[in-house]
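Some structures are shown below for you to check.
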Structure I
Amino acid sequence: MQRQRFLFAALGLLTLWRWALLPTLELAPEEALAVLRVNHAQLGGFFEIGPLVPLFARLGMLIGGANEFGVRFFAPLLALAASLVVWRLARDLFDEQIAGWAVVIANVLPAFNLAAVTLTPGLFACVLVPAAALFLQRALLQANPLHKAWWAAAACVAGTALAQPPAFATMAAVVFVLALPERRQHLKGPGFRRILVAWSVMVLCWLILQAFAGWRWLPEWRLIPNLARWILLASPLLLTLFVLSVRAGFTSAMLQSHRSLPMAMLLPLAVIDFFYGPHSGWPDTGGVVWMLFVAMLLAHRLTVARTPVIEQKIGLRTIAIMLAALQSAFLLQTDLPRTLGLTWHFSPNASAAVDYTHVLAADPSKTMRGWRESAKVVSAVLKQAGGDGTWFVLADDWPLAVELDHYLGRAEPVLSPESDLHSFSGRSALFVTEDRETTSLPDSLKNRFQRTELLSVARVMHAGNEVRWLKIFACHDYRTPDS
């Protein structure tokens, strides 16, 4: 009991520490996108996030202000909620000691710590997917097929689809849990139908909103970058122990008991995350919620598995936890090597996604650096061009557009080429791009202006390292296609 009290106190202190870290990094593109949706009432049109993220961003800004702290205010609280759900699920499946170690392992994971200080869809999955598993476990223990736990599980699955659409991995995990031989009859029961209907309604709404947007269904088949991503987000030793724990679970009697739920949840989640997770831009951890389930299996294995020398087991667990904690601290503050005088360049890639093939050679936190300075450059060019109120701003992709929109703080949104520009007929625009090789606007956009010219080229720096190049073009007299 004393250990559990210490655990909960430590979680409270950890939450305060995470709150202190919130203002240390600029907003990531997904976070800035959530703010843009709040400020300009844009409900859909993007694949990256669902409406649950902007809702929490709005509530946070009401409490902490329209800044990094306010936008991310609920992130440490959601991480705390995820820890408590993991503890409760592991306690119900095993015991309090194993539940405590599962929470410790989860909270040293680099992926979980990264999610805990940023408001991204991956963080909501870390809360809602374990909560769905918890209620599903309780529902399976009830004789009543209409027990309220089925409704709660359905609500959690629907919530995941609202935060991280379309939540196919979550639904696949639920189906896999119920497809095990001793539970197969539940696939035809009213409880599962409630979950399926709730998820289907959310997905249908998402499909309607995405009807005219670009689709991104192809997986990432490159083995090495995908594996490098897992190593970065889980730490090498802990990931090795994860693999050994899953392997041990296959050979034990766990698959024939109610304790099979973590294994059944993590397998579909891990497979889908391995191929689709690399599409997520930094710092969104994508679908690594499976690591919370394997943390339970690892805690069980390290607590009760037989070993020749008990000290070896304790020592291995301690080393794995310490190395993962150090890696977490490093990823949360990637400026640490620069403060020591080491050179660590940012990726030259302008995309929000991370090239995990070269992640050790390039700092992945580029998408959270230099936006405030970039906005100052654009603001200065706006003033030189003839006034902030007479020009509208175009950016060549959505991550640049949403970041400039937030840090410029204009009443009028920063637009991307895919935006509807009909209401801007006759006005001039600034076109901003991060592509240093660009010499003019894309032809499809250039033809809509009477005249274009290059106004400014800026090199944005952070801690002595180049973050991005900005090229800013003046585009005079926009004409609609039918004019």
Structure II
Amino acid sequence: MDALTKTENSKIMKPEKLKIVILTAAILLLYFPCARTQISFVPPSIPMWDTWIYEEDENYHLFYLSRGNIGRAVSTDMLRWKALPTIENTAKEGDWDEVGMIMTGSTFKLGDTYFMCYGSRLKGTGPGIKIGYLTSKDLVNWERYSDGPIVLPQPPYEVDTKHWRDLVPFYDPVEKIWDGYLFAVHAETERPSIAHLTTKDFSIWDYHEPIFIGEDYSRTNDGFVYLEVPDHFEMGGKFYIVFSSVRSRKEFTSGRKDASGTWYLMADNKEGPYKVPESPLLLGYGHGRADTYVGHTVTYKGQRLLYHHTWGSWDEVCLGTPKLVHQNADGTLELRFWKDLRQLEEKLLHREDEIVCNVSEEESRKLEIIEQTKSKDIVISCRVNLENTSRAGIIWHSSSEKSQGITFYPFEHRITIGEVEHTSRLKAKTIWDHYVDDYTKEHLLDGEFDLRIMSRAHMAEVYINDKWIFTTSMLETPQEGEIGYWSDQGALVISDLHIFEMEGL
């Protein structure tokens, strides 16, 4: 059954609802005559920015900011998405939201009506942002809720501020009330905060003290520059807030230097206090890069997944692969490989029980290419053992003297990702590691470990022992080529190697 119509078909349709479904199908054929179900790049004329998902009747409805409009897609498996018509901005000149729906929203249901929050403002005005709604009866046809904004910045938060955005409501069935969280600035402390509001009907909101106030930011403390797009959930008796911050770069945290991305807070109660864990970066990158942003969570078949969009460049943004949110025994969180992603493995290109790349003290280093493994979208899975080597690596998309690749530094407990340049000069084989990101953790590369590499379009992802390590844009590196491996000294042992061609974007 088509995912778009499944919600309506969950009960016998009335004639007027059937007309809506038929009309919607006709619109889809008009707008997308060649549409296929896919995780798709969004074409430059309809760019993708911050995303959010609403789940109903096993359908996952994706919404995303798109130049003042709201883009849409729908999925039943969180892997393959069908594009839907864009929700166009209907504001006129002089309306409070005339610049369009430019700040991240959320979608929820009250009674038989769907609501969508969004942030906007007048053209030519100061930094102030206000929040209004769209409403719908079918998740397809949307209209403005009123002629003015509904949720305005009020005390205890700064009033004239651009940091009043990203409202997300969550229903509390015990209190029979909606808790709303958004990014704001606390007026008394002048610090970034996650504002807390409550409502019963979405027309009147009560304003409360922040559920979290950040510290004055420095590179070495727990302060954050931004607390954007907050997400709230309970898991295993603990409560969590996930948020994004591009510019919260620290000297070192969560295995990375100058880290930015999606972070989390944790508490024993819904009301808090919420604290910053020892390794608060849930999904992100180092060295001031911008590869992933705006991570939210959603439940799928009893599992909590984190979804996000990826940056290749401003014009090449796509939906990332979901990650499994894993809760450790102490309540801290980490991302792990979601096994449903194996559905994307298509053709087996190569299988090998064991490869030993052994380099003696008399040799400079070795690099070998595995023949007939040339592909653009690939999955590499294997076990790795680093025996007395200070540096070794695996490369893919090998082209002439350059490749994409990861490099292991076991004595430093560090792994890097980026471009690997390999050439012969002055009768010596030289390998340069031009890394763009790295990750360091004690005992990370001890003994034998499982490795998974997924290279898809402009993004590469790496997991060690199913724990997420990298999601990295690789636009400046070779985009196609064969797979290989190398070592400086000692032995790199690769066993149970499987190389698959991957379902493309």
If you rank structures I, II by mean projected area of the Cα convex hull in nm², the highest one is II
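From I, II, which structure was mean count of other Cβ atoms within 10 Å over residues 181-188 = 12.6 calculated on?
Source structure for this number: I.
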helix-only ellipticity at 222 nm (-39500 (n - 2.57) for each DSSP H run of 4 or more, over all residues; to 500), calculated, reads -1500; among I, II the input was structure II
Candidates I, II; relative contact order in percent (Cα under 8 Å, 6 or more apart) computed = 15; producing structure is I
From the coordinates of one of I, II, Rg/Rh (Cα atoms, Kirkwood Rh), for residues 341-444 alone came out at 1.01; that one is structure I
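We did not get these values from a lab; they are worked out from the coordinates using the rules stated. Computed from a prediction, not measured in an experiment: that's the story for all the values here. Cβ atoms are built from the backbone, for glycine too; each structure is taken alone.
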